[in-house]
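Visitor: So, here come the structures, one by one.
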Structure 1
């Protein structure tokens, strides 16, 4: 029987899916539910070694012989510290050693708990990844545990091999029950690289056939000529819509730019035709973050992450594939295995609604001012948009495709919009335009206390006496 502890079930399920079969166990009670559940599964070979220092080196020997990852697990407290010398050795030998240390819940740290210290930071400088798990009590806890486990297990063999440390909290370990006869179906995130065999690309292409595909195009991805050819060909082969915003600076016939207005104007039942079968995300952040999460999270749509991002980015909580490669290469490979079908009913569903969203016609106020400015900028202008209402209101209005638009949407703060524009203008031989609200302007007034102010910087201040999102 397996434990009734949901975190233990997640751990064991993913150990099996990642092919980790050998577990070296040292004594103790804190990790009893994990060890007993491992014993109940014939997929694992358990090795009992009393001394933790020796146990960890014993695991290194098995890795040297087999080339496969090996896990070690122990009780809490100084038991974990005894792994140290073997972990350092694994780090410099580049051996995939998985440390599963058991612990008290993190909120009890420094509260005079027996056998407890800051275990997670112990091996920071000699492990490739450190993950603090938490007990599963909510759906968010379950998603978080799954993501951390996937991140750690992927890192065992990511840009070189090496040790990974996962710290596992147990509260009522002495009272755990065992009634599960099988493991739950747990999501495994797969990592795909550019050197993947042709069969992988054929399989991926097959998953896209006759499916509604949503590409979410974030900030900081440049559309080179090669990339444009690849994305054009991809759109010929598959049923695609591209959701993006002004700061992506993408100009493509398949693109939708007024996503916030579309999603905020529809009832949930009206959005059924807009939900895709697969989501592909590239680039950084986007202005419609909250709206698209509200659409996709309940639908539980498979999500593919594409690019050289070194983090597992799972905003919709359904990430299944990471394609760690250039975006142009990704679309080229899928297009080369696909056949041009020119399906466009999914695009038409989005564009039908997009065209029905009216452009605001306010006769005064900040919305009117921003609309007038955006529709009257000269061609090839460089425009900086401040957070937060400024960038949102800008998406109600069309802009000339020749205008390059930037905004600090990495973490969406209002604190440096003007300073960024001043720096941009200092390096720009052309005129730089900034639209900014009064709160952001006054917050960043020191931007103008700068000897490098460009004479070609134009600041348009929306003075409506307060930040609309601040109250």
Structure 2
């Protein structure tokens, strides 16, 4: 049992390490392999419910402990995240130990359903960073599956892979017939082909494109003013000269005292360069964090106010989740701000409204920039719109509606940088997830309960 406990801690640390590892595209995460090995350990070495629960708790301790030791969050936030991860992983592994008694492959599906419902409950009931709390957010296994069932669908697919891999390792001291390995191979291949077929079907069609620019930097903020800084003038000119039709700037970079004068400045800039703008700023009079959406003709047609504030750190007036839209060359554009894209609620409203491109001004910080960026990409997959992320103190990126990152800049390495790319925007047709929301994890919870009562 000591050996099993040590392995559980090591596997938890490996998942935590993978979560913090920089990456510039979807995929590449190894968390499903670590969870597969964890399930194999439980299958072979846990001989009682208490042993299974202990293995789950030790995995959660290794996972959360490693991440929190690197992030150095405030003590109340760290304590909440640590306790939630200990609880979720303990219950998940304890339940998985029981569900492993079901016939294959029902046990794999039931374990995936249990994990999906538990992790969904965790990021819903303790919404510190929303789906960024999801252990699998680094490596979605099927973009099309996520557009059907949301982040919960991505977790389910990841855990199915984990369950299948776990069965490759036979229990200690037991021989497994060749027929079982053939069955395992066929089920695994079938699941893989199904997910790839869904991805291929989702890619059919010729999407529209829009050339978009984002401005980002590290270490620069502009104080209260009624005019725009030279960096904005230069970026707008360069974007226009390179054929961009929209420029996006970071979150709250400009602190505005006089909104009327500020609007004159941004409208003049848009008209001068015939360039649509999505400008992030902080409105001091209303104590709100905002984006103004400005057409190339110099008209402010939408204002979005940040809805999800970071607990402990942000103490200003939140928005009510009302979306803001404008059209750029016939393409419907909306906006979120930083922490908002950790949560699918407002993002799903945009998907339901037929948004084709979502701009996301953000102001990150160095320790969480990679986790935040990895999670950001799930919004593109859920609702199938392109993303234009303009960051200060973090990562800027231009991402097409299929989740492919076209341009990327870590401003802590690159400094101030303007990104320009042709983005394949969404079709404007709401995905199943955008229309139906989080029904899938509720179905998973019912299925998991049925499995737990039916397991021997």
Structure 3
């Protein structure tokens, strides 16, 4: 690469990083992020025990544990770990595009991913999503390079990326299974290389073996209790919109660009690899979820965005009419940038901190602060409240996805403790967020029945008071 090309790459990656840091500064941490941080605060033995009642692998928690030790617990400092992964996935996509489709495609995919509103949001969230995306597309890139060029460094990179992916999110196994099947098909006529290909994936499996018992236990737990709902057509429409730069009207434009990626014969093989990595895992998780498993949710598919942008960039770089290609590229960039600008910050965390301000303004010393749900409990415990908040829980056993691993049982009010509030006339405040987990409607009814009334409400967040 020339100096000019390196300079372009640096500008794109710095711009992408800047946008993601800006996004990270717009809202406080939300429930999933606070949960991640609190698990990462634990000692290594405690962290291991916490994961035993969760359903996710340990690598991301380990990364955050090490990161917070080095850079502190400021919201932006913590989210910077995800920014690193998100920007790295853009760099991987640019390298993949350059090797597979040419320099122009590399430039286009870098700019598209830099301003892609869903990728931007994904890659500043203190969760595993940006890391999953990085490992999957690094593995696809390394797999294609090894099959094409046969270099040892690509074999090592493939094994490392797949192992990291499996230790980050188990669903990555579907993408890696597709990669394995593709490589076996391509190399079938070359038995020696096919055996080597098999050996690479055996090495990945051996690296995953220490986690196998935990994996089995977590799969059983996910089959017993879960938060994922049965998918409906509107979920697929929402996925298409979010993948297509956040705008439904861009879906046909993106589809046309993907189709254009197949216009050059020499690029059809790698384009097909990307397509099957995009399509097959999505269809498998969707089908299994329809049949009763709990695998498909729109957010879990966001790791596919770099692959889709690779195909879009390939199509635009192949376009026969350069002016049309440039116009479509500009349309996508402008539309995506507009959505980045007008997109509101995380509503859950922003509203909870607004409610927190209400409590500090109105609550008298000694008045109890109650939470109707675990999302408000973790946020108010993390950022502080006029008095230590406690959780009103009226929904039976608390499932893992409500943050059981980090919630101290002494924070939870049940049975006789709730009865004491019912028969007393002590004033209290209660904060309730309506979210997709366990419903807090019964708790709201309880508060209303003992004299609490709504004094503040924004979107899905309500503050109650009994005076």
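Laboratory data are not the source of any read-out in this text; all were calculated from the coordinates shown. No experiment lies behind these values; they were computed from the predicted model shown. Cβ atoms are built from the backbone, for glycine too; each structure is taken alone.
Visitor: Where is FRET efficiency 1/(1 + (r/R0)^6) of positions 247 and 367 (r between Cβ atoms, R0 = 25 Å, to 0.05) largest, in which of 1, 2, 3?
Guide: 1
Visitor: Also, quick follow-up: Here distance in nm of label points 7 Å out along Cα→Cβ at positions 31 and 231 has been calculated and equals 3.2, so which of 1, 2, 3 was it run on?
Guide: Derived from the structure labelled 2.
Visitor: Kindly point out which one of 1, 2, 3 the value -21000 was derived from, the read-out being helix-only ellipticity at 222 nm (-39500 (n - 2.57) for each DSSP H run of 4 or more, over all residues; to 500).
Guide: Answer by label: 3.
Visitor: When Rg and Dmax of the Cα atoms in Å, for residues 39-310 alone is calculated, the result is 23.0, 65; to which of the structures 1, 2, 3 does this value belong?
Guide: 1
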